[in-house]
Structure P
Amino acid sequence: MKDILFKYDRILVFIWGLILFVPFLGSVHLFDWDEVNFAESAREMLLTGNYQKVQINFKPFMEKPPLFFWLQALSMKVFGVNEFAARFPNALVGIATLLLVFNIGKKWFSTQMAFWWVLFISGSITPHLYFKTGIIDPIYNLFIFSAVYQLFLYTQNQLSKHAWLLGMFIGLAIITKGPVAVVVVVLLFLVFLILTKFKKFFLWKDLAFATLSALLVSALWFGVETWQSGPSFLVEFIKYQADLFLNPVAGHGQPFWYHPVVLLLGCFPASVFALPFLINGSKQQNNAPQKDFHKMMQLFFWVVLILFSIVETKIVHYSSLCYLPLTFLAAQYLESWQKAQVKLGLIQRILFSVIGIVLALAFIILPLIDYFKDELIPYIKDDFAVASLSIDGGWTGYESLPGVALLLLTFYTMYCYRNKQMMRASLQYLLFTSFLIPTLLIALAVNIEKYSQGPAIQFFQSLQGKDVYVETLGYKSYAQYFYSQKQIPSNSLSLDAHWMQTGNLDKPAYFSLHINNINDHINSEMKEIGRKGGFVFYERLGSDSTLKSIVKP
């Protein structure tokens, strides 16, 4: 069996990624904001035929470059405009990421260590989950990690091709999400230089090659856009990126320790195993390249963590750049344990036990929410949350079974660790969690969505193909555009929500509001046509008596 694994290793990694990341991508609606935002921008590219400018609600969207939207638009051309198509590019990115880390691990360490690295990615919660989403970060992280790997290769042999490739991947990252990629790689290299006492510095010609390569690739879009439309987009884009760094945008201000906690819990179990190697080296590193790569992964982790802990805007996926170095260090730790070079410390055993049990209990209790929500509601002060919980989640009770299995496996794994059966127990745990994560996505996410955005999305879907205006009032969303399949507007006034509320309409307008902000946004011409959960839906026909309602109350 072991010979087969080693002989067909890359094929097995490819199949592993295919099995885990592709199935059930369309099993749940896209989530606001990011997933729906990006999918809608890709859909609008298809509608308008304008692939140069990113739009949302058919207005310029200054926050993101277009590369990821191009991939989503291509996917939608193949699979149609749906959730599967919006998420499919990241499934492919997930497979590519597993193959890349496997090749790196096998080349510089061992095939066994490479397999552990793959398993820690697929068996840890958020690293796996991100490849089943429709957000930008997985491919952005892959480009930056690839740039860092080329940087490592250059420090080993100073070949110019690695400088060119370094610049190429940075350029691709720039036209995927922006110039933060440059900041991360430059900071990482500067710290690496200092710690190696400037023994690994670039040749000046290769530094020029890397810079030129990055400029040429990023100019494929930034340059063309500036040449065609002037510098206005570039200026607004840079201002927005600076604002993200300096101010908590969109209510996403969090304390300094936010990202460490997110990584500890979200990257479980990799985060627990990686802890000792976040600072220390590994005794199994027998040569300079292994030590350099280990050091670079440590620095990569800390540069990203510190940088995004300083940034005022803190969102879960901002620290996702830490996933690959963190899972590498976890794989290194298990490899070192097998060679009796390290021991599983008391703090690690405690963290593994506590986090594993808490997560399992959460997965068990969550599907039982309909049974105890009446006791919970009196303690909730938010009217929207209370109304949302009034919905029947449709739980059967069987959704708790994966959590029960995880709880039992956690206790068994703790028993095995105590009896020094760490490798077998870790393998079983990672294989189980690799399949548990997509199972939970199917078992939990569909019903959880019923409490959150489900009623609004159903309302928007009911308006597909109808010649109406659709908008949200009092809360920010992009779902109304994607799920009503909004077409190119013929009336530019309709891009203004206030006009829909008060202007002289040429067709009916429909609105979704949260139950706790109705009085701030309705007027005498708006008629309530229904409510479900925390949402209330309104219709406005306007002053033109010829307009007819198309939605039955």
Structure Q
Amino acid sequence: MSQPDALELAADVLIIGGGMAACWAAVAAARAGARVVLADKGFVGTSGVTATGGPNHWWVPPDADKRAAAIEERHARSFGLADRSWMARIIEETWRALPELAPYYPFDGDGRGGTFYAGVRGPEYMRALRRFASDRGVTILDHHPALELLTDDQGAVAGAAGHARLAGRPWSVQAPAVVLATGGCAFRSGLIGSHGNSGDGLLMAAEAGAALSGMEFSASYSLSPAWNSTRTLPYFAARFFDAAGRELDVPPPMSGEGAHLKALATAMREGPVLADLSDAPALLKHYLRRIQPASLPPFERRGIDLFEDRFPIGLFGEGTVRGTGGLRIVDDECRTSVAGLHAAGDCATRELVAGATSGGGAQNAAWALTSGRIAGGAAARAALRQGRHATRLRPAGRAGLRPASQVRPLDLFPVIPAVQACTIDFDGTLWRSEAKLTQAQSLLDGLWRDLADHGHATGLAQVHLREQAAMIASARWVGAAALARGESRGMHMRADAPDVDPALGRRLLTGGLDRVWTRFEPPLSLHASTGAAA
């Protein structure tokens, strides 16, 4: 129902989110001739994990042999779950897209008289993308968190509604095509730039009936100084020591992400672990501030020389931000399983290009860029074909918005520890087992029932309550998928099932709210590679 002070807009395409994927989607939709609204819970250009980093895109020259080799090298790490055609597609799309940003971003030279496009500085990159979108007529709504999707009489998504933080009023946008690019869920781990990544888009989509895929592949961590999340780049050159000065036997990251993380986590259980970068290459020392400017200030504030002094480190959970899971993509236009709804970036499953392992910075950045462009362009074409129809829309939101039973005060203090138990906690994530996952799911189910039955808030408190609901829902999907995949594959590691099961070389879908479900897709191929468990 319309409210007197509400902001009500109409558009061809609504994009929810404000990071890399959202901005590229907005540009693509606007260039296709659509009237575009971009609504973000933060400020477009500064919110999200890209703005605090230095993404290096998967960048392969248009040489058939080089591209084929790059695809095969990455596919071998995917444990049989990636799609070579999608991998080729994001390489080509990234190659064509980044030079388009040259009027807005000061790309560096490559040292050979050309331009170095692959690596960008996050803060400048996001500012450039904001200007790129604004110059193409995109209407940007900063500090406008979305609370729920709106659906038409046929159940197709046709807009969204939310709360304008600064104006303190509700807002809604009616649009025949919506792109969710709200990022992944980091479960409030403290990962730099991720505080707003609470799984909002996943919850909204599931309420409209969307399925998710790959949620079990979420055991990812960012290595940083213990007192402050920064970025992981410097630690590829690190050696590690315990408090007594004994060097630890830690496998390098590229030997298998699971082995590297397990070794560090095991040592951290015993006491502080110190990093030593005194042997780091001179090139890293020279370029770190340019590549990842957020990495050095935490050391400078403490008077620590990153490349001379040893310092304690910590692991900050990345959840589905650098993990693989997200909304299921059902076609080559980044549609979800719900009509009218597309997904891009970390909000969408990355299994198509990374399989059961993280794509790291390069593949992940290329996926965010490419899926954003694909989703935005496809949404615009679909909306322009359909046209805008005045119709009565139904709000799809439930938990925290429309309680199933009597409203009563809730104790939200247990939520964060519960969601982290099977998504970030070392024991429950790196050493999963049926018993641990079952226990965690039981606790999460109880929290979900309480919030869905009794939770209600208004104004800004409503945004907070929905974030809690989204994190609980996301953790339940992670736990259910991890429980259903009775093997160890890529980022999913089961202590009670340590081997790869060739019969499970399939993508695993999940979804549902009050009752979470899981279902394996048919096998991808008879010859899918399985790799080796980390």
Self-check item: Parent structure of the calculated result -19000, given that helix-only ellipticity at 222 nm (-39500 (n - 2.57) for each DSSP H run of 4 or more, over all residues; to 500) is the read-out and P, Q the choices
Solution: P
Quiz item: If you work out distance in nm of label points 7 Å out along Cα→Cβ at positions 40 and 376 for P, Q, which one comes out largest?
Solution: P
Exercise. State the single structure among P, Q that was used to calculate relative contact order in percent (Cα under 8 Å, 6 or more apart), giving 14.
Key: P
Practice problem: Output the label of whichever structure in P, Q has the greatest value of distance in nm of label points 7 Å out along Cα→Cβ at positions 360 and 392. | Solution: Q
Quiz item: One of P, Q was used to calculate distance in nm of label points 7 Å out along Cα→Cβ at positions 120 and 168, giving 2.8; which?
Solution: P
Exercise. Kindly point out which one of P, Q the value 17.8 was derived from, the read-out being mean count of other Cβ atoms within 10 Å over residues 216-223.
Key: P
Quiz item: Any idea which of P, Q comes out highest on Kirkwood radius over Cα pairs in Å?
Solution: P
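We did not get these values from a lab; they are worked out from the coordinates using the rules stated. Predicted, not measured: the structure shown is a model, and the values here were computed from it. Cβ atoms are built from the backbone, for glycine too; each structure is taken alone.
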